1. Figure out for me which of the structures I, II the number 71 belongs to, where volume of the Cα convex hull per residue in Å³, for residues 23-86 alone was derived from the coordinates.
2. Please compute distance in nm of label points 7 Å out along Cα→Cβ at positions 39 and 95 for structures I, II and give me the label with the greatest value.
3. Once distance in nm of label points 7 Å out along Cα→Cβ at positions 63 and 79 is calculated for every structure in I, II, which label goes with the largest value?
4. If mean projected area of the Cα convex hull in nm² computes to 9.7, which of I, II did it come from?
5. Assign the value 1.13, calculated as Cα Rg over 2.2 N^0.38 Å, for residues 71-118 alone, to the correct structure from I, II.
6. Thinking only about distance in nm of label points 7 Å out along Cα→Cβ at positions 47 and 111, which of I, II has the largest value?
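Nothing in this text is a laboratory measurement; each read-out follows from the coordinates by a stated rule. In this text the structure is predicted, and so the values were computed from the model without any measurement. Cβ atoms are built from the backbone, for glycine too; each structure is taken alone.
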Structure I
Amino acid sequence: MAVVGLFGGAFDPPHVGHVALARAAIDHFGLDRLLVLVVDDPGHKRTATPVETRLELARLAFADVPEAVVEIDRHARTVDSLEARRLEDAVFLIGADELVDLPTWKRPERVLELVRLGVAMRPGVPEQRLRDARARLPAPDRIEYFALDPVAVSSTEIRKRVGRGEPVDGLVPPAVAREITALGLYAPAE
């Protein structure tokens, strides 16, 4: 049976940390396919660019990851997206910081019924907070941690750097950097 990974986000813009997480998850879980889901309207944050632009940036970012298939996810909530997809054997990928917030998501118990969680371990999230979050969830056996080498980058910081006219080399894949420049994304208004 094919193992499918799901990796969702705003990807505004996608960066080298996103690609590193995808590669680490593919290796760890032996994923046959990775659905990179560009969330149209994330309920928890605002986006700076339209979903079609973020979709193109994600396609460029994950172009060298042969298992990756990039598409738009029109569901604002993870559980709704998973209900619509009904995948047989799937791993939903999140960062350790997101596991801490999982009990506040819409129907986290249903999320764990529909998929296993693959949690990327990275520095900065206190272990006690992870243990507490896991203890509050109904199916902790459906959660598996995997190692992720730290990548000090965030989409917010990239947008700020571009807005200040600073380079983003090494923070985003080269094709993404070129597209940001070509489209004039994240630059300050004239």
Structure II
Amino acid sequence: MSFSVVGSVVAILRGRRAGYLDAVLDVVVEAGIRSLEITLDTPGALDAIRRAGSRYGPEVTVGAGTVRTVSDVDAAVDAGARFLVSPHTDPALFARVRELGAAYLPGALTPSEIVAAWTAGAAAVKLFPARVGGPRYIREPLSDIPIVPTGGVSAENAAEWLAAGAVAVGVGGSLIGDALDGGDLGALSARATAIMKAVAG
């Protein structure tokens, strides 16, 4: 399955508690972000994926992150995740995701890892941690592979990543901040609005 992102931003939600997830999701979606990655190591992640899919409908693409096992794949797809993101590349996960018809974004860092993941059938490849190489890392030798840099992406450099050829950017801590721990939702809204303006040019 192909992977497409409206607005070129994937909001990555990873938290230590479940109580603020829905409120944070609402703020992010209200700001215009339409692709949401809820990591499975967040308490209540599967229920949050179900609720988000029901609340936002097809206009918002909800996926699962930190998918590490075949059972993770099964649980995430059963909850309604439309794309699955891993910190690594695993042939067993490729096989199961392909059977279930979801989009798979495996994690990779080196050129060899990125090419291997793409050749194996990734919908796109998660470059992680992106801060290691910066946007110039993907500009030339990997320009034909759909890459989603994650880890070190912010409103200050998101546009540079897209200009270098990334199909989208994954933004976690620099966007979410402390909102999942009960932090200021107004500040979250401002950060989300800023990154959407940045990628809009």
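1. Details: I: 101; II: 71.
Considering all the candidates, the number was obtained from II.
2. II
3. Working: I: 3.9; II: 1.5.
By distance in nm of label points 7 Å out along Cα→Cβ at positions 63 and 79, the leading structure of I, II is I.
4. On the way: I: 10.5; II: 9.7.
Structure II accounts for this read-out.
5. Values: I: 1.08; II: 1.13.
The value was obtained from structure II.
6. Working: I: 1.9; II: 4.8.
Largest one: structure II.
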